[in-house]
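Just so you know, all these numbers are worked out from the coordinates, no wet-lab data involved. Remember, predicted model here, so these are calculated numbers, not experimental data. Cβ atoms are built from the backbone, for glycine too; each structure is taken alone.
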Structure 1
Amino acid sequence: MTDSAAPRANINRRTFLNQTAATIAGAGVLSSPAFSYSRIKGANERIVLGHIGIGDRGSELAWITSQLKDKHNVEMAAVCDLWKVNREKAASRAGSVYGRAPRAFQYMEDLLAQKDIDAVIISTADFQHAPVLRAVAEAGKDAYCEKPMANDLGEAKAARDAVLSRNLIVQIGTQHRSEPYQIATKQLIDSGALGDVTKVELVWNYHGPRWRGRPEVQHIREEDTDWRKWLMHKPQRPFDPRAYFEFRLYQDFSSGIADQWLSHASDLMHYFLDDHFPKSVVAHGGVFAWKDGRENPDTFQALLEYPKGFLMSFSTSFGNDSDSFSRIMGKNATLVNIGGEGSPRWKWVEEKGNHEDNPYIKRAEKYVLLPGSDKVPPIGMGDTDLSHMTNWLECLRSRKAPNATVLNGFAHSVVVTMAARAYREGKKLYWDAKAEQIVDHPV
């Protein structure tokens, strides 16, 4: 998330978070997998949840789930975090919300061995998402997995295949697919109002040393966690509290802007335009604003070509908060979004002509509104996570495909992996759809 939630939701969430502790589709069009109906739960049957990785983002997801516990009859019955402090806080909060203390585990294997756990929320570090999702799937449990689903192609495939082979319900945390204004915008695009789309521009800015300065860095002790286990498959290195909490700044663990923001941007455009894998990607950037030891760029730009015949440019600067916008340019009209990631304020501008003998004419301009409403959309994301989590919980019962399936997650994982590699390797990369491989030559 790049924008703050709505004020009312922030107050409630802050109260929840401040409580202290007492002690992976394919090569082309994405189709929904066949879901099993043998696990459908009745409304009176409780959905029993576990949660792996409960830091800042995990605590937000725990709060969101707590707001839905009564309506959807769910309970957070098990929590897991390698760091003792996070684990104990999560257990204390869950106990106060659900009326009894959850089981608390340091290691995910112990949580996954619990037979009564129906589904698991995954909100670990970026590089851990796909391996944890694979493990959850292999344990036969449904999942809500934070984005990016993966930042390694092999791990993305393994997670996807583990989920699909078991017909599990997995929601990936690209929550804008569940946001009402984005759904309305998708319906407008599907109507053909834009005509053929040839170019998409997304500029999402932020002013500040993003992801640097986590207070936990000063508080963690190596003996209170398991550094070797946190590294997972990464090479052994000395314990590093900064890498542990500020992992988005370090190339071994994340690509930073690509993982966190391009994942959202590409997924939203895949949703809008029904084109799911780029033909090619180039990227550039650097550390220009915050020379604080970060390895990942604070200024980044990627250009992607898609098979339907359009270019998508994505740009982010952490050194200037100049107005953010998104623009989808069709031959008949343009959709312009005012605001950054997930902003609901889309404006539809109908156009005609741009020739020497027929000067550009703006014919109509109007906001994309919700059905039956004349209210101008706000700027900023609001509490879109609530609708996304609601969709997942509903799908756990119905066994229908959620809004952001593992196939959608695989698609954005291909994008962020290609963009990160293109930036680091300084070359144009291509997607071989048949082989599902990233290559350095046209296919």
Structure 2
Amino acid sequence: MTDAFICTIGDELLIGQVVDTNSARIAQALGQAGVTISGRSAVGDDSKAIENAITAALKAHSIVITTGGLGPTKDDITKAVLARISHSSRYVEHQGQWERVQQILHGRGLDILPENRAQALVPENMEVIVNQLGTAPIMIYRSPEGSTLYALPGVPHEAVGALPSIIEDIRAHYPLQSILHRNIMVYGLAESALSKLIEPWETALDADMHLAYLPNPLTGVRLRLSMYNLDSEADARSRMEEKIASLKEILGERVYADEDSTLEESVGKVLKKAGKTLSAAESCTGGEIAHLITSVPGASEWFLGSVTSYAVSVKEGVLGVPHSIIENHGVVSSEVAIAMAQGVRRLTGSDFAVATTGLAGPSGDGVNPVGTVWIGVAGPGGNESVSYVYKNDRARNIERFSASALNFLRLFILKELSH
């Protein structure tokens, strides 16, 4: 079995000043390639601790991947540790990385300092993959015992950008198990309720199939069905697709994608295929829905814009919500949510619109519970609304409100387009 250990380096990770996203991205890429992740750790900026962690990992695992500590400042001490581990007595300048350093700095209009040139120096017993996205080289050490160390920069986009080259090198030097994954994205059921609903289906899975539940407040529950060490990929894929088809029959419209996706991507695909457009009016979500939508590449083809109508004056003056509706029903109400959706649809000329009004917390309005949201949607065939109450903190409530709004919108659009 080819396994890997991931070690992230830096005091900022240990004290929580920076969130470690590198480990997750590396683990995902390696897992998809057929490498088993055996463990991971974080080490501070201490030479001895770094050396001990890497040395122990190289003895216990086929592959060790480190990130961090390769920059030009004094706290970047990983390279010196790598020189000791690789038994290198000197550093050599890697011409390809030196040329890339010059290109990057000149492109930014910066002077080249001695510290910048030093980044192209690597321990003599380490191989180099030129880092096309940054100045610190990607370094490889192949130990006499057969394990391999890959040292990546800590900057997330540089570390992630190095992964295709790393995986290519791993494939060239190690046997990898064949893996098949299929993802089903589900929204509208808590993990426990989902598990109970599909329990008979899950119990009947073939012995070589493995199901994982991966919940997320913004995307619902991702069900991942996996098969490992395949004798025949064609047979495995056929059996898996049969299981997925029967699962989708059970879950119906709760399934919004049969691949790793998001609600906003799902909404976009439906609108793009139908040639329809969308707008949003947000109060309690504060622009989060628009942010999620515009994070989708190509969203400009179907998303016209949004109004963050936080104040009553904006709801009335910009969206045209009648004062009498607010006076009679309150800001957090079905009537206001629908009027907001109608208003932004009228304002932008979109085919569909979604709106939110509610109480994200921590304070309330004395009428509705904290965590209440009303979602309104409007389209050519009419309007609908729905209310939810979530008992989380403010940030999590906003996430829940936004995801619920996108899912309610998705179902509304599907129903409208089916007529």
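21.6, 76 is what came out when Rg and Dmax of the Cα atoms in Å was calculated for one structure; which of 1, 2 is it? Traced to structure 1. Can you spot which of 1, 2 the value 0.70 was calculated from, given it is FRET efficiency 1/(1 + (r/R0)^6) of positions 219 and 243 (r between Cβ atoms, R0 = 25 Å, to 0.05)? Only structure 2 yields this read-out.
Comparison across structures 1, 2 (criterion: FRET efficiency 1/(1 + (r/R0)^6) of positions 59 and 379 (r between Cβ atoms, R0 = 41 Å, to 0.05)) gives the highest value for 1.
Of structures 1, 2, which gives -9000 when helix-only ellipticity at 222 nm (-39500 (n - 2.57) for each DSSP H run of 4 or more, over all residues; to 500) is computed from the coordinates? So the calculation was done on 1.
Looking across 1, 2, the calculation of FRET efficiency 1/(1 + (r/R0)^6) of positions 155 and 211 (r between Cβ atoms, R0 = 25 Å, to 0.05) that yields 0.70 traces back to 1.
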